[in-house]
1. Matching task: 1.2 is the computed value of distance in nm of label points 7 Å out along Cα→Cβ at positions 321 and 369. Pick the structure from 1, 2, 3.
2. Hey, distance in nm of label points 7 Å out along Cα→Cβ at positions 249 and 329 derived from one of 1, 2, 3 reads 1.4; which structure?
Structure 1
Amino acid sequence: MAGTRRLRVFLCHASQDKPAVRELYKRLAAEKWIDPWLDEENLLPGQDFDLEIYRAARDSDSIIICLSKVSVAKEGYVNKEIRRALDAADEKPEGAVYIIPLRLDDCSPSFERLKKLHYADYFTSNAHEKLIKSLRLRAGALNIETSENVVEAVAQPSTSAQDIDLDLYRFIQIPATAEVPYSFCIGKSPVINAQYERFLNAPDFGDETLWKGFLKFNDDCIQIGRWGNEGWNWFQENSKGSKRIDPPYWEDESFGISNPENPVVGITWFESNAYCNWLMRHWSEMAESKANTSLRPRLVRLPLDNEWTIAAGGETPEKRFPWDAAGRATTDIKEIVKRANISESGIEHTTPVNAYLRGASPHGVMDMAGNVWEWQANYKNMKSGYLGLRGGSWFDDGVFARVSARSDFLPGNRVDDIGFRVVVTLSNG
């Protein structure tokens, strides 16, 4: 008969990789049959950390060794953990799935004893599902019961922790109107750090075709052709030979990847368009396809000004906010700060995109007021080269969080209160 205990999984990693490993821990913890061990979650004040880490690794059923360009080049404690894990593996039965090397990026591990093991590349599609299969195999060998429908539940509506995360990847369909005579789907939330990280880690991040030929729309949201090589030129100037370009606030404690559900900021218009092209290319492999099973994209791009306005519920009356009912406009600042992250909130940085549930638009689109300005596909002032921005931000007061508020910026600029949201066109949008 199967046992009732959970599979003990130790996460071996370098401290610099903590943000990515922290997200891995959360995803493993969401599996009811897995008991992951991460130092910042399991160590208690006053404990001998070296002794406790040794015990946790020794008593684990499986050890995931997280590898990156940082960790493979680093000397010190992480190498000590890896050596301990490899020594413990020598005591396991031949063929046991005990050590799982997990590459967080396209690094080249130097440990000879790891090279005989098949690596899992966490920056590729379906990597997490493959990792779960390996852990399930290990659990079966130890007679530990696993729930066969846990992994599949990710793609089905439910109230599990993993599906709550998946809600951040959902799109909302907006019906055709007189102003926008076609139906389209808009991201329920702005693109978050966790989503953008996939693009940064993707092997094709620097693919030239992703950075060229963006659709060009004038001030009236009418397509007037395509951009040329401007995005690719920006990439070449800023990549400096690297395969990725991190946003300038990526490691910031208030804005960056340590806040996976906050909107990504410091993104140029060029980067946001390249992300759209990348998401379209890999749609069937992404969480977005699981969260929107009936959605078949024709194109993924930035919103047009008129599309964004309709998704926010319209701009009549002029002073209305996205959450306001038809014909109404909130004026009480106390009520506004309950629904939007603006300067009057006093937070002074971004917040998770699902933090203000009462701020949803009539269509259920979140975070359209405050938090971050969102790039638009169209020019706001084509003569001067400025692209449109909508939504206001944490830095600006409530006036800029109104649906009617607009701003603009040059496409190559990066600041800590500008992010983006994406649109999926279905037919002729």
Structure 2
Amino acid sequence: MASVQPVPLPRQKNLRADTAWVIFQILENGKSSRECLAKVQRRHHGKDNAWIQEMSLGVMRQLPVLQFWLRGLLDKPLKGNKKILEHLMLLGLYQLAFSRVSSHAAVSETVNAASYLGGMSLKGLVNAILRNFERQGLADKPVDDPIIASGLPKWLFKRIQDAYPQVADRIIEQTNDQAPIWLRVNTCQVSRETFCDALTEMNIPFETVASHPQAVRLITRSDITALPGYDKGWFAVQDGAAQLAALYLDPQPGETILDCCAAPGGKTGHLFEVQPELARCIAIDSDAIRLERVKENMTRLKHHPEIKTGDALRPDQWWDGKLFDRILLDAPCSATGVIRRHPDIRWLRKPADIAALGALQSEILDVMWSLLKPGGTLLYATCSILPDENREQIKQFLARTTDAELSELCEGESRDFPGRQIATGEEQMDGFYYARLIKSSH
């Protein structure tokens, strides 16, 4: 992504100006929403922070149609240090078309925000664009182009159509929906039954899930830190698809486990809960900053892995030479299966990234395989829904690796169709892929 001239955060805080700055940073400079929101939300509190997040991520979800409308309303694109005013207009259109913000506030407060972004002279233009949008009733007119209506970039829309011709529409719909909150009960600290009783006592609606023995799914959104037992480590937030990792790896007492690319540590913690009698669990990640989150999570949950900053491609820097019984490889990927949680991904990811990620995944797979004991298990996982990173990756690995055998996770698996692909929204889970591989002992 070619970046434009940097635009500093507005000197004075303003709800809509700061939100427009977040949108600008994501779309023009390729920054992640997590990074941008962290900077802005330090200036605001409570409901304002929730509003900034809801609006900026909402614009990411609806970007193609918002841009379509704006192109029809704006005579010519803004340039240079005025470009950020286009992002303010996108925010204004989103408020009018998709939010609960009153029409009067959406227009007047968005126009006012222009002055905080160096656009005092363009307040009249912002006002005219938003008033014309309302006057023409564009929000009520259907968009005929299916790609624009999908809310996805063209390349990703086509990839999903090609990979899932029968259910592409459903996957795209689910990708744009808000994801449910899944919790994983830390059964080393509390039983699921006791935790559910505590939720009931606090009148927090939830449901349990038969296929996930430690899962609780909240029916309404809640402040996570206010849920019962948060400080005691009774639970972790973890999607249902990610909760399958520890179950599929199936660690046994006395084994040594490697969790590769472990941050932020959800799967690491689950390994201890599935098998409290591990001899050793090493969690590595190349991102030292994200590993701090792993340490915080493990402290709260009262688990004790060995946490190491390490590059998966350079085990000589962190490995002691002892082979592992089981390896969980949560490979770097496009994250196309979790776009509903992180809608900025759809605009940050580019088509060329998929081939580059595929090459990296292949390299890490080969290195991790060399660290596995004969007879050991490697579970390959991604939060992607693209076959290049999943089924095709494992097919190629099996073809070049003579001592690798496929261990079935679901009915109908074969070397030509390996692993389990979970489509976004399937059983209310994120999009995910798993393949379980056994290393021949002879």
Structure 3
Amino acid sequence: MKKLRVFLCHASDDKPAVRKLFASLQSVPWIDPWLDEENLLPGQDFDLEIYKATRDADAIIICLSTVSVKKEGYLNKEIRHALDIAEEKPEGAIYVIPLRLDDCIPSFERLKKLQWVDYFTPNAHERLFKSLRLRADALKIGVSEITTEARESSPVDDGLDLYRFIKIEPQKNSKVKYPFWIGKYPVTNAQYERFLNAPDFANKIYWLEFPKFDENCQPIGNLGNTGVDWLKEQLKESNSKVLLPRYWDKKDLGKSNPNHPVIGVSWYEASAYCEWLFQNWDSLSEGKANLTAKPQVIRLPLETEWVTAAGGEEPSGRYPWDETGKETTSLKEILRRANVSESEIGHTTPVNQYPLGKSPLGVMDMAGNVWEWQANFYNEKKGWLGLRGGSWNGSRSGARVSLRSHPRPDDRWFSRGFRVVACSPPT
């Protein structure tokens, strides 16, 4: 099958970021990326092979940063060559794609005329893939859309992985007797930002009648106007039309880290996001990434569901990645799989940074990074709701599946995040 040949033009200083981009492109069946350190062989003429690779490429991604735009040297030669080839392409063809790795200003006037991809902003990866798909379509290259079942089980990164849900069937000895879908990852800053940017963020429909579950995860009605009243009070205090997460502007925690889990959101905000996602499912990336999921309800997980997705809480020292009956005790092995205080990172990390930490059912980042809000009460009389999973500022012991926490619904602390569940009644 013919593939879309994509040349990665970059400066040596940007090699770490470009390697990640190369790996992402390489995982897609219809893309054949070209990177010097991967494709050049010992003994080959560097200049000649670079020239041939750019000449034969179907698309060229020019990776730029504040460091590279100020430097003279080989990168500028490659850019000039790419722009010269672009002049020979049909008008309107997507051939050269400028990609900014940070907030730099391209020095080439011809580059400034092109729409660039800001790879440090939310949804940039998905936008890049849209351009590459259009280029492939123009060249009549078969872009095999990953179909229904394959899309939801395949590790291929088509730009939609962070939006995927995992289908959980009833498990032996589980308290959950029905199938449900759970977010493969916690909700990220980029995902939550869509809700903040929605023109109807404060629409009552998203904040009314949050489902209510008792300590045994049984439905007991709804919370009526509680969410709406809480939002009105918060917006009045902040004198704003949108309620930003508490740490939204913090360098290592907030919006500048699109693939980190959103934090500093209350149970009310997390529940409102779930309803917004449900109301807009078909138009969002989640709907495109999960073609067989037809949710009638989207909400926070019940603890019974969360524990099932994590592989069970027995024995009590078990972590989500542990096999049945096993308990990881090696600190080294735990740090390979979870962001906990012993890691000494000191902040959240991307939700897909720890692939070794996935649960037996394929759910990621369930230990450490952020405590995850649950739908049910931990103690209804005291108004405490359930939390699971541990966090980046909590010890490794708190990241075990059996550990629980219990804040009030208005808590907006820096270790609180969430993931969502999609299902059909009755639950």
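1. Corresponding structure: 3.
2. 2
No value in this document is a laboratory result; all are computed from the given coordinates. A quick note: this is a predicted structure, and the numbers were derived from the prediction, not measured. Cβ atoms are built from the backbone, for glycine too; each structure is taken alone.
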